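*Asks:* Please find the structures below.
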Structure 1
Amino acid sequence: MEGLYLPKELTIGIEDGNKLLAVAKALSSKSRIDIIELLNYGSFNINEIAEKLDLPVSTAAMNVRILEEADLIRTELQPGVRGSMKLCSRKIDVLNLHLAHPDNGTLDNHFYINMPIGNYVDCEIYPTCGISSERAYIDTDDNPSGFYNARRTDAQILWFSKGYVEYRFSNSILHHSDPLSIELSMEICSEAPNYRNNWPSDITVWINGIAVGTWTSPGDLGGRRGRLNPPWWPDSNTQYGLLKTWKVNSQGSFIDEKQSSDVTIDQLNLKNGNYISVRIGISEDAENVGGITIFGEKFGDYQQNILMRLDYATKFNNDR
């Protein structure tokens with residue numbers, strides 16, 4: 001389903017002792033942690049892993065086997081120059097450890113939605129502004145009308161000096177559940193002509209029309225290439241952002257775990273209607289009006305779009 005992203009998860013309960021031990025063993029070595037981190041950047045064979053991490057090939061092979069036994073990575077044999085080679089890739093995005101049996105009549109779950117940055121449903125845009133896919137500019141620079149271009153859904157980076165973009169996320173998972181928390185993460189920074197590392201901007205997120213927190217971006221970041229930027233993207237343009245997280249739960253609203261407001265999850269009315277509205281923009285009373293740049297999964301430093309996580313409680317029957 002378009003717009004839906006389900007990370008590859010591994011869930012282990014306290015009752016599954018052997019699997020828990022295997023995972024604990026796999027994560028107890030710095031070398032194996034380094035291998036998992038390396039596989040975030042692609043698939044590699046054992047010789048390549050050994051070379052990139054400065055390990056003996058035999059050591060790399062042993063660590064790969066332990067990670068494979070713990071079900072954290074995937075390996076497959078592929079033809080090589082000298083016989084077959086074992087190609088390794090990361091298998092798991094999220095690891096959940098349940099260390100207690102549920103005994104309170106509810107089961108806590110979570111659900112992810114991956115929103116491409118071009119899938120906004122409303123916007124108010126002021127120059128400087130622009131929108132681009134992975135391959136080319138979608139429309140001319142500094143033209144707010146370009147944000148209504150039919151190809152905007154291909155966007156991998158967009159920017160504007162003030163205004164907002166609004167997204168709508170399905171809330172169907174909550175129709176028979178109670179929301180516990182909502183979390184939004186995105187790579188984002190300010191917007192200035194070309195780039196200016198010292199260019200503060202007060203960026204606000206609204207959920208269902210309620211402001212849940214304002215983060216002051218330090219600047220429109222450049223000076224070195226973003227890790228994911230396509231080769232044609234000019235060095236003189238914005239290159240990367242910072243990965244920021246807005247979260248609302250029963251205790252209040254938080255930006256990167258620092259409280260940003262007293263708005264709680266109940267005040268957002270997430271179960272009402274057919275969607276959850278998320279607006280990202282510059283408030284009319286912002287002190288620092290320095291624009292916004294939002295990065296998709298093919299630009300910047302982080303391979304993700306706008307990611308929403310919903311934690312919710314589902315009732316179950318203890319007598320089953």
Structure 2
Amino acid sequence: MKLDNSPVTQHDFDGFSFDLKRDDQLHSHFNGNKARKFLHILQNNYPGVTRLIGWGSAQANTLTSLAALANIKGWRLTYYVDHMPTWLNDNPKGNYRTALELGAEIIALSETQGSNGLHPSQYIKEHHSTDPQCLCIPEGGRFQEAKTGIDTLAKELLSWTRFEPHKTFVVALPSGTGTTALYLHRALSPHGIEVITCPCVGGKDYLIKQFEELEPNSSYPTVLEMPSKHHFAKLYQEDYEIWNDLNQQTHVEFDLLYDPLMWRCLRGWLKENPDKSLLYVHQGGLLGNETMLARYQRKFPNSGISKQRYRHTKGSTAFDW
């Protein structure tokens with residue numbers, strides 16, 4: 001299976017031109033930064049492993065990517081969540097539904113252990129970490145093995161930018177764990193290409209701490225922040241509006257959880273850096289938009305957010321590997 005050399009397309013937004021690395025087009029279920037992070041696992045053999053173990057949110061992009069990865073490798077996936085939203089359990093959508101269709105076993109520990117049970121990471125450590133048949137993946141793919149796929153992405157970006165040597169390119173992408181931004185920075189900074197990001201989970205100090213735990217005593221990407229605190233997964237009408245503006249102006253669908261905050265930061269950055277050429281890395285994760293849009297429609301019923309038919313909600317999960 002080929003998971004590289006995604007195209008780069010050119011777009012305009014708010015009067016500014018930018019280039020877009022289309023990692024959303026790597027594969028329908030295994031794309032974006034998760035496909036890059038898990039490339040090392042895809043390419044290597046793990047004798048004796050029969051099960052992939054992960055944890056996080058039932059609506060996380062990681063869930064679909066791990067389910068697809070397990071499907072490719074012929075493994076089972078057991079994925080632990082702290083709790084399962086009743087509405088999602090009763091009416092599976094997005095990443096959760098797709099992972100179920102791919103055969104994932106999703107276990108809500110609050111239902112099996114009660115409210116005072118172990119956190120999923122601790123539960124996995126105690127029950128699976130020493131099992132030779134299990135391969136345990138940190139939440140969000142935050143591990144050094146992610147460097148393999150991200151280095152491949154960096155090489156593709158370098159190859160593309162060499163066609164326009166007169167431009168000063170800056171690579172931008174939002175951060176959850178910061179893994180992709182960090183390893184892109186390490187690969188691109190020797191070539192004079194700056195990487196900028198924003199913290200979507202926690203603030204700047206928390207993100208830098210994540211960088212330091214992965215790569216201590218290193219330089220890090222440039223971190224942009226909004227003037228006021230932005231809470232992860234909280235619904236902001238401004239986030240929906242800039243996401244919708246992006247869709248309308250670029251004719252490209254972006255992730256509704258991470259990308260809006262990055263683009264809100266970039267609006268000011270673009271005005272302050274007219275001499276820079278922006279190269280944005282699409283993070284994939286579009287399956288999650290189905291549940292995000294439903295949440296926005298429930299919270300802002302009179303805001304004009306259309307109850308649009310979401311294009312990712314139908315279709316077979318059969319893969320053409």
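*Asks:* For FRET efficiency 1/(1 + (r/R0)^6) of positions 223 and 271 (r between Cβ atoms, R0 = 30 Å, to 0.05), which of the structures 1, 2 scores highest?
*Replies:* Looking at the calculated values, the largest one is 2.
*Asks:* If you don't mind, there's one more thing I want to ask. Kindly point out which one of 1, 2 the value 0.95 was derived from, the read-out being Rg/Rh (Cα atoms, Kirkwood Rh).
*Replies:* Corresponding structure: 2.
*Asks:* If mean count of other Cβ atoms within 10 Å over residues 55-62 comes out at 14.8 when worked out from the coordinates, which of 1, 2 was used?
*Replies:* This value belongs to structure 1.
*Asks:* If helix-only ellipticity at 222 nm (-39500 (n - 2.57) for each DSSP H run of 4 or more, over all residues; to 500) is calculated from each of 1, 2, which structure is the one that comes out at -3500?
*Replies:* 1
*Asks:* Please compute distance in nm of label points 7 Å out along Cα→Cβ at positions 71 and 231 for structures 1, 2 and give me the label with the greatest value.
*Replies:* Of structures 1, 2, the maximum of distance in nm of label points 7 Å out along Cα→Cβ at positions 71 and 231 occurs in 1.
We did not get these values from a lab; they are worked out from the coordinates using the rules stated. Since this is a predicted model, take the numbers as computed values, not measurements. Cβ atoms are built from the backbone, for glycine too; each structure is taken alone.
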